[in-house]
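Since every read-out is calculated from the coordinates, none of them should be taken as a lab result. Keep in mind the model is a prediction, meaning the values are calculated, not measured. Cβ atoms are built from the backbone, for glycine too; each structure is taken alone.
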Structure 1
């Protein structure tokens with residue numbers, strides 16, 4: 001999907017008018033934004049970033065490099081391997097239940113060593 005088509009779809013999904021988006025971006029006139037959707041004009045990089053923020057999507061999605069609207073989070077998350085449903089993978093293959101038990105044992109030994117220091 002082209003950039004201009006993706007813009008149109010995102011705006012329509014939100015139920016917003018072109019005028020609303022133009023005002024949200026502080027554009028001088030609505031026609032500037034309309035030209036982005038018509039494919040007659042391309043926004044500068046700063047405006048592309050503003051559009052991604054406004055539509056709450058990643059830059060990769062907006063630019064057509066990905067079909068995932070949101071970028072995966074890089075924030076570390078604490079997971080309880082014993083009670084939380086977790087699917088780990090290594091080299092693109094799921095970690096087996098047997099390998100998960102090995103991982104847990106290694107982590108338990110490591111934590112025990114850390115506690116002794």
Structure 2
């Protein structure tokens with residue numbers, strides 16, 4: 001897996017390696033071939049609902065596809081900022097904080 005590739009580039013590579021025409025993959029995803037073409041060219045974003053379908057189709061782990069898809073979303077969101085490494089570090093800390101906060105809140109008994 002080349003994590004530097006965009007999700008669309010990776011998807012196109014998988015499709016070509018499996019010798020699948022764009023219309024067949026688009027049909028599995030229940031989208032137009034032109035929409036899939038836009039995803040492959042980076043003109044449109046894929047969605048997480050596509051991951052299980054693509055994982056099954058290409059016999060690849062959902063985790064791999066998810067990593068590439070969501071890292072694209074983060075990268076494109078902050079690409080124009082000067083302090084991207086700092087943003088990512090703070091975001092990672094914030095994610096851990098929010099996960100822990102949600103776990104604690106999940107243990108609260110609201111019935112009393």
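Distance in nm of label points 7 Å out along Cα→Cβ at positions 5 and 45 was computed and gave 2.1; which structure, 1, 2, did it come from? It would help to have the intermediate numbers written out before the result.
On the way: 1: 2.7; 2: 2.1.
Corresponding structure: 2.
Where does the value 12, 36, 24, 18, 7, 1, 0 come from, among 1, 2, when P(r) over Cα pairs in 10 Å bins from 0, in percent is the thing being computed? Mind dumping the intermediate values first?
Working: 1: 11, 31, 16, 14, 16, 10, 2; 2: 12, 36, 24, 18, 7, 1, 0.
The value was obtained from structure 2.
One of 1, 2 was used to compute distance in nm of label points 7 Å out along Cα→Cβ at positions 29 and 101, and the result was 3.4. Which label is that? If you can, show how the numbers build up before the last one.
Numbers: 1: 7.2; 2: 3.4.
It must be structure 2, since only it matches.
If you work out relative contact order in percent (Cα under 8 Å, 6 or more apart) for 1, 2, which one comes out largest?
Details: 1: 17; 2: 23.
That would be structure 2.
Suppose helix-only ellipticity at 222 nm (-39500 (n - 2.57) for each DSSP H run of 4 or more, over all residues; to 500) works out to -16000; of 1, 2, which structure was it derived from? Intermediate results must be reported in sequence, preceding the final value.
Values: 1: -16000; 2: -21500.
This value belongs to structure 1.
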